[in-house]
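Next up, some structures in structure tokens.
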Structure P
Amino acid sequence: MTVVKIIKVLGTSNESWEDAARQAVAEASETVDDIHGVEVEDWTASVEDGGITEYKATVEIAFPVHESA
């Protein structure tokens with residue numbers, strides 16, 4: 001039986017929502033092994049003077065729970 005853990009992370013980018021999602025996965029992969037899938041839960045942005053200044057992607061990241069040795 002496989003058990004999967006899901007964590008929620010927020011990625012940010014000055015370029016796009018897609019880049020914000022990529023940043024979220026890249027940062028999570030620094031400390032999480034065997035990421036098997038992601039689901040973008042929400043797209044948001046910071047706005048100043050009528051323009052988007054920062055794109056944000058809330059991403060759920062799925063990875064298997066391994067048995068301890």
Structure Q
Amino acid sequence: MKKLTKSSTDKKWDGVLGGLSEYLNVDPTLIRLIFVILTIVSFGLGGVIAYVIAMFIMPEDQGESSN
């Protein structure tokens with residue numbers, strides 16, 4: 001069973017969007033583009049708040065540790 005975790009290999013800030021792209025098996029660039037568009041449409045509030053919440057809620061990937 002797949003688990004939604006932060007990516008330890010494909011991350012720009014904290015690995016949230018990289019982990020989401022691995023979970024959905026979608027190109028991470030597409031996920032990041034959708035995130036930016038949704039953030040702009042919501043005047044920054046929805047995307048930023050959702051990302052910060054996900055940073056604290058999503059567990060780290062146990063595969064490879066980066067630090």
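What follows is calculated from the coordinates using simple rules that are stated; it is not laboratory data. Keep in mind it's a predicted model, so treat the numbers as computed, not measured. Cβ atoms are built from the backbone, for glycine too; each structure is taken alone.
Ranked by volume of the Cα convex hull per residue in Å³, structures P, Q are led by Q, which has the greatest value. Comparing distance in nm of label points 7 Å out along Cα→Cβ at positions 2 and 26 across structures P, Q, which is largest? Going through P, Q one by one, distance in nm of label points 7 Å out along Cα→Cβ at positions 2 and 26 is largest in P. Have a look at P, Q and say which one yields -5500 for helix-only ellipticity at 222 nm (-39500 (n - 2.57) for each DSSP H run of 4 or more, over all residues; to 500), as calculated. Of the structures listed, the value fits P.
Of structures P, Q, which gives 44 when relative contact order in percent (Cα under 8 Å, 6 or more apart) is computed from the coordinates? Comparing all candidates, it corresponds to P.
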